Structure 1
Amino acid sequence: MDRYDRLFAPLRLGPVLLPNRVVFAAHLTNYAEDGLPTARHAAYYAARAAGGAGLVVVEESSIDPGDRPYEKLIRGFDPAVVPGYRAITDAVHAAGAVVLAQVNHNGGQSDGTHTRTPVDAPSPVPDPLFREVPRELDAAGIARLVAGYADVAARCVAGGFDGVEVQGSQSSLVRQFLSRATNRRTDGYGGRPEHRARFLVEVLTAVREALGPGRALGVRLAGDEGVDGGTTLDEAVATARLLARGGLVDYVSTTVGVATATLERVIPPMTTPPGYARYVSAAIRAAVDVPVIGVGRFLSPAQAERSLADGDCDLVGVVRGQIADPRFAVKARTGRAADIRTCLGCNQECVGRVGLNRPLGCVTNPRAGRETLLPAPSRRRRVLVVGGGPAGMRTAATAAQRGHEVTLLEASAQTGGSIRLAAAAPGRDGLRPLVDDLAAECARAGVTVRTGVHATAATVRAHRPDVVVLATGARPVRPAWAGTADRVVDVRDVLAGRADPRGAVLVVDDLGSAAAPSVAELLAGRGCAVELVTAAMVVGQDLGLTLDRPAWRRRAAALGIRESPDRLVQGISGRVVRLLHHPTGAEETREADWVVVALPAAPDDALSGELRDAGLAVHRVGDCLAPRRASAATLDGDRLGLAL
């Protein structure tokens, strides 16, 4: 499947003709400032349009001042948004794509602390994340919000959009009306399915009138909420059929999950197989006569083409895949699918950053959200990079693409650094494309890569570089409490096969990342009795941000891994490990055959001083500069590569 005939066939959405079936679906970016679209938005969306996406759906615009679930929401109800809208649409149109605006009200999935007013919902059912009891909408409130949708739709027309998508999916008032779990009403907006759909019908009717002729109208539906009493697939199909038969929509877009209770189904982590949500779009497509957008962690154009060929959908939503590589579509269309940077599904810089109220980014693509960056030209230099992990390879590739003569030295037999090691753990093999893609990018850019070379100051000087970049990573630090105990080892020792713990194993997590949980899972799978302890309130606390936590806890429970938070290791004597339960001050002991630790590492920058003393221009990137996550490594490397 290297031609992708279906993926690049045109398709009509009502009055609008799309050049192909690749959709950059709506998602949050946190790029808004003071509730308004920015130049960052325009550059971000235009880059995906220029990269070949046929349809771009811009992130949600709120239709009501009382709706503000997060700080950087676009205020569609504010007339001041029109110039920002126009900047986005002009940029996307210039790049050759169709662009729609998503309009929304988050209902009870919101936070009254932003507005100092109650949140509105169909019924006073608190959301499990926000835990705020909503105010039940009365007839006047419903009419006001319906008018709000129409008002924002008209503003979208003024802003140059080709149409509007009404969100009725993971975080929306529409979804809450449709779902039995959140709609307990007994009036004409509750009870029977067609009554629960009444609000959506009124919204779509009003929006269609506001759009006027020549513009498309779609809806995004939650196909399977995955919560008790929530919308089932059969109910979603029935709603889609009702809307299509009534001529209310030109297309139906699909999702699974709820943005709070089952967010890991909406934006799945790397352990979720590609195409996991195809069943939803397939069922809806079989029931309606309008185009259907399918989603589900499509990582490659071949997977998208297969979904179209199998009749699961008419268009394919590729979000994280196009965040990772804005030229996903054009590379597929021009026979360069092998060059596409693969989305890892790590969720560190996309959903993880947005969840922390920070602008969206990407581990694989450090320029995501930084598309306006225009580096100044520089003279050609001889650049020597020491270290072939993600920081070193990103620096080398970027510098070579800028025209520099780049050589990379790696001490190991292959590049990849700590990422290749981490990818050996259960559920983490999705990390491997990061370093495989970087290695391929270095090769295409003309970087000379030499593996098996342990760099010394003499080695470096022999290359006569103009610039030296140290990307030598970090080294494990032995915990002070370990003393001379010989069975206290680092997680890296286990993954590299230098240590083979057996029997009762205590895994100590001082990082909060996937390192300790994944190694605990590895050892439990080998038959070890594993207990995972941490001083934090929860084990693997950062797994919550990346949405890995629910699935990991299920796997951990199946393997019998014991989780013990709020505990500090005090010392070890023989097989006895002393712990302190710090909230209460209680002292505990454990008997363990081995102790495996995941601790903050130390920069491996021994060469830095010696090279500077020799008069060389030296830069450090990644863990060699300061041990952090892979996102920092690739960002360091790209920034330096652009600056050279």
Structure 2
Amino acid sequence: MPLLARIARITLIGMALWHLYVAFSGTPGPYVMRGLHVALALLLIFLTTTARGFTTDRPAWYDLGLAAAGFFAALYPALNLDYIFSRFIYVDPLTPIDLIAAIVLTLLVLEGTRRVLGPVLPITALCFLAYGFLFTSTLPSVIMEQLMMTTEGIFGIPIAVSATYMVLFIIFGSFVERMGVGQLFMDFAVAITGRQAGGPAKVACVTSGLFGSVSGSAVANVMTTGTFSIPLMKRMGFKPAFAGAVEAVASTGGQIMPPVMGAAAFVMAEYLGVGYLTVAAYALAPAVLFYVALFAAVHFEAKRRGIGSVPREDQVPLGKVLRDRGHLFLPLAVIIGALLMGYSAPFSALCGIMSVIPCTLLRSTTRHYVTLDNILIALENGARNVLSIAAACACAGIVVGVIDITGLGLTFSNMVISAAQDTLLLALLLSMVAGIILGMGMPTTPAYIVQVSLLVPALVKLGVQVEAAHLFVFYFAILSAITPPVAMAVYAANTLSRAKIVEASIAAVKLGATGFIVPYMFVYEPTILMQGEAHRIVLVLLQATVGVIFLAAALQRYFFGRLNAWQAPALLAAALFLIYPDWRMTLTGFVIAAVVLAGQYFKPSTLATETGE
């Protein structure tokens, strides 16, 4: 291994260990904590990637210069704390050194983000910078001051969350992956769903939901669990496009599924000023509805095609799974228990990380995973996975900084309200389109952060609850992963399924249709966010559950039998009537569904399955 590659590996491991130490001993001041986080991220990005964005262990000579410049520019405020705290913000002019450091840091954050995430997010940030420089009265020096000399720009909330919350949960995910939890999730899913109709696809739903709730990355999840589930689904008779779509949608839903969810959930907790467990509670019922609908769609498709269970040779008894690997669920239980006891999310994640090795050592079936090399790889991979998140959050900080200092957020909110003509539904539709477009070009976290600044204020002005507004834009930033034309999770699944991309994208949208509707449900009925009286919550959730099952049946053209030309759209209408919690619409929906059921009951021929497609 080349010397620089060894240095990079040691630095990655050191970065992980430093964050673990800080979580245990206490967080230093914001400029120190956030500055060192960005500094290490930039240093490692330029040491491990080329100008074309490829991974390398032999960086070019200029990359060494960029790595050093990024490291010291990010640490500039931390190294000059007395000066930072003694100056009057926006009043005292920047010194030439201040300005040079700010420009260097901004440019290297943009370049580092381009290397690890592609050009879309940096170009977005450059557009906002151009707007601030050219189309507002804000002085360029004030914008640069906002980005670097305050905690409202690059060192703002996004990078604070990355440095304190995300990094620890990412390291936790890396540890459990190296200790065999992925195999546990797969075996567990096979054991509980493998014997049912369409078993392979249901295995994908459960496995990807479990794994995605820990990993928080749709594409990574597809490439991890899809290598097993997609070939098995194809072997059992599912069309390649459907098999890939199931994996893509199930993996995408992992970002909205507690207990861990995606990285943006931690940013949401910070913006809302609530504990992470509160955000998880808000997200629980919508996530369950998402997976109920997906599970139902898979079941109806399997019934329609007459597809059975997982082959006997691939089935695993649940008792054996729990005896051999069930103890690997304990680290997740530790995190949830610590959160329920009132500990902070970073400390809870630290407890989870510290419990992984002892839990793995409990049984001889997993003890072999605990080696020094495996532990070092887990630390290294965890820190490496943090780099793209840190770069995204720092780059998003540029966008947020410009929005705040120029007043663009208020201007844009007024534009949305004006375009929607004070109509909430139209504003929601505009926000949905904007969220999907933003999410297509950048990861969920920066897409959500930008929407918080631009779209959430407009929705709140129109009467949407703050929590519902945040979750609304959060959902659509995530669902861009399965929305054409840039459906990254579908593209990833297609590398395994070999299906036609258009066909797979359409299948993914049909399977994930509930995800596009549920946000409207909790905007109009916040009870779905577990807010309100218990009996009201139960009734609303039961109605919503029935509605999403009707929706899945209509889109897959099968309920208790095949749906004919009028039954499918009628059942779709019934599902849509159940979205809004008005008793007249609810009654209408159930009447329509009853008519469809009666039509199926009195025509037994519809119970035949499709085998010839």
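No lab work stands behind these numbers, since they all come straight from the coordinates. From a predicted model like this one, the values you see are computed outputs, not experimental measurements. Cβ atoms are built from the backbone, for glycine too; each structure is taken alone.
A few remarks follow.
- Origin of the derived value 3.2 (distance in nm of label points 7 Å out along Cα→Cβ at positions 233 and 529; candidates 1, 2): 2
- Sorting 1, 2 by mean count of other Cβ atoms within 10 Å over residues 153-160 from high to low puts 2 first, with the largest value.
- In this comparison of 1, 2, the computed figure 24.2 for mean count of other Cβ atoms within 10 Å over residues 17-24 is attributed to 1.
- Between structures 1, 2, the greatest calculated value of relative contact order in percent (Cα under 8 Å, 6 or more apart) is seen in 2.
- Entry that produces -24000 once helix-only ellipticity at 222 nm (-39500 (n - 2.57) for each DSSP H run of 4 or more, over all residues; to 500) is calculated, selected from 1, 2: 2
- For Cα extents along the principal axes in Å computed as 74, 63, 46, the structure of 1, 2 it came from: 1
- Entry that produces 64, 48, 32 once Cα extents along the principal axes in Å, for residues 273-464 alone is calculated, selected from 1, 2: 2
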